[in-house]
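Just below sit the structures, each encoded as structure tokens.
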Structure P
Amino acid sequence: MAQLVRLTVNGSPRQEEVEPRLLLVHYLRERCGLTGTHVGCDTSQCGACTVLCNGQPVKSCSMLAVQAEGMAITTIEGLAPADGMHPLQTAFWEEHGLQCGFCTPGFIMAATALLAENPDPTDEEIGRGLEGNLCRCTGYVNIRRAVHKAAAAMREGAGAAAPMGG
């Protein structure tokens, strides 16, 4: 039996019936067409599916779409301003904070939440803020560098747009 879910995804209100067992990650990918949220492990271990729910990082493979009722969801597609990239996206690109790129959206979403709470984190604080995300390609050094660079750019006001719904 389908259940009605009402939520906001990347600033756009949505209302539709979904199966009660539909995971949020599958709702975003299949119903919304937002494929930047990746399905990595399906066990909430890797963080590739991280999105923001009311500004907080959530592994969308561990949450049902119906649990997002009334929430504002931000995916990687909703992070960037219309005229360019979010400072975290730019910094990941400039600092080579990615290799294959599969985990990158999840890292960027987790880092967005971290920088919203702590605009000038230390290396240790970045490590704690991103500890739920795994990268199988990098040594995390460039990821930390990218977060520091984005934090500085955001503090200086270079495109520091708040995530939609966050």
Structure Q
Amino acid sequence: MFLCNLSAVLTAWALWRSHVLLLSSQAVGLPLISAVWTVDVLSRLLTGHHLIGGTQYMWDARLPLFTRLLSLYHVAIPLAQVAALRRTGYDRRGYALQCAIALLAVIAGRLCGPQGNINYAFTDPILHRAWGGPITHVALMVAGLTLVVYPLMHGALARAFPPPPRVPSAG
């Protein structure tokens, strides 16, 4: 499962179960990547060219229009995450949890085979090339997420939202 799809499912679960840590982890993972997705779709709509790539499937007539339109969750879910974090606060441990989820998801993507390039486990999303052998490539993709993308979102979320209120432990 792609990290974005996984994030949609985990965000829904977190909202349903009022799980602030899980919600926070998904807010670390999805908004920045969704913003890039949105810019790429808008670029294609306005100029006819993809700025970055990765959204070509949105114009693939072999896929049903309804299926393609479901990808608009890339716009809606980050907004829902922000609205929920305004109520609950941002759990700073979400960064570490999302790093662990990303590691497992990229490894799982590698096990699925190269045909779908799930979680960019075979070629990177920008230059569309493999970096070294399997272990090196997976390590670099995870490093890009955990050392570049996620810290940017973690920092922004930590500044924008207070920590959740502490619940006294029973005992």
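A short reminder: the numbers here are calculations on the coordinates, not readings from a lab. Predicted model only: the values in this text are computed from it and were never measured. Cβ atoms are built from the backbone, for glycine too; each structure is taken alone.
Miscellaneous remarks
- Which of P, Q yields 4.2 [distance in nm of label points 7 Å out along Cα→Cβ at positions 18 and 50, calculated]: Q
- At a computed -19000 (helix-only ellipticity at 222 nm (-39500 (n - 2.57) for each DSSP H run of 4 or more, over all residues; to 500)), which of P, Q: Q
- Origin of the value 18.6, where mean count of other Cβ atoms within 10 Å over residues 66-73 was derived from one of P, Q: P
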